[in-house]
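Scrolling down, you'll hit the structures one after another.
Bear in mind these aren't lab numbers, they're just calculated from the coordinates by the rules spelled out. Since the model is a prediction, treat every value here as computed from it, not as a measurement. Cβ atoms are built from the backbone, for glycine too; each structure is taken alone.
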Structure 1
Amino acid sequence: MHVAATSSGYARLLSLCEVTGQELDRRFRASGPGALPAGPVAGAIMLWPGTPLAKPVAHLVRALAWQGKVFHAERGELLNRILLFRINAVRAKVLQGQSWFDGRPCTVLDYSQTSLLAPMVRDEIREIEPGLWLGLAYVWRTRVARFALAGEVAAAPGR
């Protein structure tokens, strides 16, 4: 069973809402790209982390707009799971690159060539714990949000 399908996966994400933005930035800086997520992964937005608003906003966004992502490592792409009906849409290319945040390696989720809805969006993720990724979302090169993903790790090529 995928961690993304369990309540414990989402609970791991919500625990990050309790951490301050400065601490989340520190954890992002201290981590490398890590393993890629595999298949469906649960997602949580972290707006105003470390405040009483963070968890209610995460719940609201999950209920109405964004529940996570579905990674297709073999194709080097993903789809976002969105809206009330959990539609898999808004495609991105998954590649290794340099973070706009600190210039160090990260996994880039690039929407510029694949999405009519979000060509100005770029996400960056790093695995901060096994099966737990911290992400930064950019719109027109401006960081607009933090998010987290929880799920299974993709098998390394050749395994």
Structure 2
Amino acid sequence: MPITFHCHHCGKKIEAQDSAAGKWAKCPACHNKIYVPDLKEDEELKLAPIDETEEERKKRLMAETYQLTQDILQEREIPEAASAPSYRIDDELLRKRITKYLRQMADGQLDQAQRTADSIAPYGPQAVRILDQIAVSDIPESEVSDVPQHVLAGLIRNLRTRLS
């Protein structure tokens, strides 16, 4: 007599041979791993009823989640309130911070350079303009004049990318 039960993944009614009792198998409908119950003769497998309201609630929440995800992915503009305020600082002070960052990076002082870069970041557009001036200048800043030009150019490019 075949064993009749339902897949706990997809709910499909399954009939298995007696020899499969107590073993693991694949559901023929959904191919998930299922356990074939070991039923005694005339023993009925008791299944819990599916709570339809809970299933509907899960489907609704999944649909809402999907829609919100799609809305977020399709946003093109940053909301007005989320845009960062524009800060200004004296160009000379910002230039000193930038050269300090370049010196720290050239010397391998990465933790200090990270903190210095964090102090430069709020002034992004202004700092990028100063970095561009430093990059095209024929006379390098005195603090970084001993740094090879190609290394300095790479450090400037990295900071500029970070700020953009």
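Values computed for the structure shown
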quantity: Of the structures 1, 2, the one that 14 was derived from, the read-out being relative contact order in percent (Cα under 8 Å, 6 or more apart); calculated: 2
quantity: Value 69, 22, 12, calculated as semi-axes √(5λ) of the Cα gyration tensor in Å, assigned to which of 1, 2; calculated: 2
quantity: Computed 2.2 for distance in nm of label points 7 Å out along Cα→Cβ at positions 21 and 69 - originating structure among 1, 2; calculated: 1
quantity: Which entry (1, 2) yields the derived value -6000 for helix-only ellipticity at 222 nm (-39500 (n - 2.57) for each DSSP H run of 4 or more, over all residues; to 500); calculated: 1
